[in-house]
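What follows is calculated from the coordinates using simple rules that are stated; it is not laboratory data. Since the structure is predicted, the reported quantities are computational estimates derived from the model, not experimental observations. Cβ atoms are built from the backbone, for glycine too; each structure is taken alone.
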Structure I
Amino acid sequence: MSGFKLLDTPIDTTLLRSSLADRQCGGYAAFEGWVRNHNDGKAVQALKYEACTPLAMAEGARVLQEAMERFEIKHVACAHRIGALKIGELAVWVGVSAPHRGDAFRACRYVIDEIKQRLPIWKKEHYTDGTSEWINCAACVAPSHESSG
């Protein structure tokens, strides 16, 4: 399975990882992004992701296609949660399988950086002091210069 998914249920990393298995691939790289308990000096108790689903799905598919074209990889997948998440929950997962580890690592980094930069997915953090704030996810990561070709 190569593809992009938005999920309102927990991400099944075992299923996703097994879908990337390929006898032609000797390298596999994955990234997991978890909900942390702090951001910018504030104690976070939970968060909520919202997305413009049609646009996020289309742009997510474009990012994965770009990774296929830029790097010598066989399979790539990404799943991003939407809805309410608790501290420690998995918010985003990227997996790549390739004949060689270098391309798997580079493609994985490219995908997470581009997903964070380009997709219309918004995060609302809920703080322990009772306040909440929408976070501009595009500002969470600068484009990676390491990820080109």
Structure II
Amino acid sequence: MAENRIRPLALCLFRRGDDILVFEGVDTVKPEVFYRPLGGGIHFGERAEDAARREIREEIGAETTNLRLLGVLENLFTHQGAPGHEVLFLFEADFIDPAFYARDSLVGHEDGGVPFKAFWKPLTAFGPGKAPLYPDGLLELLRPHSAR
């Protein structure tokens, strides 16, 4: 991540009952294993909703529908010892292809083809004393909606 730069991101949250789809990340400096919804950077001139659709298509080859903005979060953090600053547009969405809900995990690819694995995890797996869910504030944003 470039220093002294705020990075705009669009993330997409998918639900399967009480589970959400997240990828597993690692910070070897802290050390910490953490989770985050799928998505990525917003290009100049691109709307956040369009970026969310594009990122999911690029990362896991899935088409989305019913995108709705859950909120916007600002995230100041340290990853791998370097400071970061993001403004994230968080969308909830549905997969067009129901087969994505039947899989326990998915293999995706970051920019440059670096593979990652995404898992369905229950919201109860996150919180104080449990696995961290990033960005900060996401869990609080989701909890009021968990009864859907």
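One table, with the values for the structure above:
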{"quantity": "Structure (I, II) behind the derived value 0.90 of FRET efficiency 1/(1 + (r/R0)^6) of positions 15 and 31 (r between Cβ atoms, R0 = 25 Å, to 0.05)", "calculated": "I"}
{"quantity": "Structure from which -4000 was derived, helix-only ellipticity at 222 nm (-39500 (n - 2.57) for each DSSP H run of 4 or more, over all residues; to 500), options I, II", "calculated": "II"}
{"quantity": "Per distance in nm of label points 7 Å out along Cα→Cβ at positions 55 and 79, the highest-valued of structures I, II", "calculated": "I"}
{"quantity": "Structure (I, II) behind the derived value 1.8 of distance in nm of label points 7 Å out along Cα→Cβ at positions 7 and 47", "calculated": "I"}
